[in-house]
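Have a look at these structures, which come just after this line.
Computed from the coordinates by the stated procedures, all read-outs in this text should not be read as laboratory data. None of these values were measured; they are calculated from a predicted model. Cβ atoms are built from the backbone, for glycine too; each structure is taken alone.
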Structure I
Amino acid sequence: MALTATVYKVDLNLSDMDRQVYLDTKLTLACHPSETEERMMVRLLAWCFHANEDLIFGKGLSTVDEPDLWHVAPSGVIEKWIEVGQPSVDKLKKGRSRSTRQVIYSAGRGRDQWWHSVQEALGAFTDLSVYHLSAGEVAELAALAQKNMTLSVCISEGSAFISSAEHSVNITPLTDIG
């Protein structure tokens, strides 16, 4: 019997002071059976940092032709190709050939080794931004995960303050490229 994705519902209040984006929205996230809550919550965080009406979640880990999130303009042009975790250089090359801009939110065990192995190859990308997330912050973020979540996210000066009724966490991604 095949495992199915676990569905998470999010009532989200977002205040992005850096981009002047303010919204209340409801999101549905599917957590793939091989995906951790940490990774799923980093996808949600990436959505918050890039939120707009044309930003959508990809189909999931098993779909190699899609990123974790992408911003597809009404004209069909892929504005942003956003990956979470430790994507392969080949997948990022595919994103570069199909999109205007690529973004990585690196997290997870082995992050530093992954970065060391791909840093030189990714240095040739001109429209790439890489944000590293600390393991401690990602663990705190995952503690907010519930099947039904109500979250407030305030982004200011590149940091995100995420809170639920029970917990809060401050995430400050470290940038490397772009």
Structure II
Amino acid sequence: MLRVVFLLIGVLALVAGGCQKGQGPVAVQVGQKAPDFTLKDTAGRSYTLSALRGQVVLLEFWATWCPPCQAAVPELNQVHQMFKDKGFTLLAISVDEGPGMPSRLKEFNREHKVQYPVLYDSQGVDDLYGVMSIPMYFLIDRQGVVASRHLGYVPGMAQSIAQEIEALLKR
């Protein structure tokens, strides 16, 4: 019986397009200034959100163990390719935990052909943003204000996010 309950919870997570991460504070709201952070990618390069002021930024909070997060990679690759030279940056922030994460993330990137920067959340940035379920996306305008946020992944959602990015780039 317990197995059936866990199976149903897993199916519901996939249908809802997200994976539960845990309990945390309320998520950063649209219209609020995006909290600043500095994190490193899998190659050791540092990214500071405030240094990207003047660009439109999409933050994706995700994990390697989350099926909807994995399913989103091809669409995020498309968004990255469409806008990377137009004042846009996509940063994927991994909430994975445990020893050896940077090397495990490198392997995931290779396996899934990730084309955008993947940062390792070694400082609790997910808690700073109030992320309780993944994937979770925050679209940040050129002034560093959260323009929209999206919870979960639905196939084709990159098209609507791309429209939002285009509108923000024209401002």
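Determine which structure produced the value -7500 for helix-only ellipticity at 222 nm (-39500 (n - 2.57) for each DSSP H run of 4 or more, over all residues; to 500), calculated from the coordinates; the candidates are I, II. Label of the originating structure: I. Tell me which of I, II gives 22 when you compute relative contact order in percent (Cα under 8 Å, 6 or more apart). Computed on structure I. In this comparison of I, II, the computed figure 3.2 for distance in nm of label points 7 Å out along Cα→Cβ at positions 76 and 108 is attributed to I.
If you line up I, II by FRET efficiency 1/(1 + (r/R0)^6) of positions 44 and 124 (r between Cβ atoms, R0 = 25 Å, to 0.05), the top spot, with the largest value, goes to II. Source structure of the calculated read-out (distance in nm of label points 7 Å out along Cα→Cβ at positions 36 and 92, 2.8) within I, II: II.
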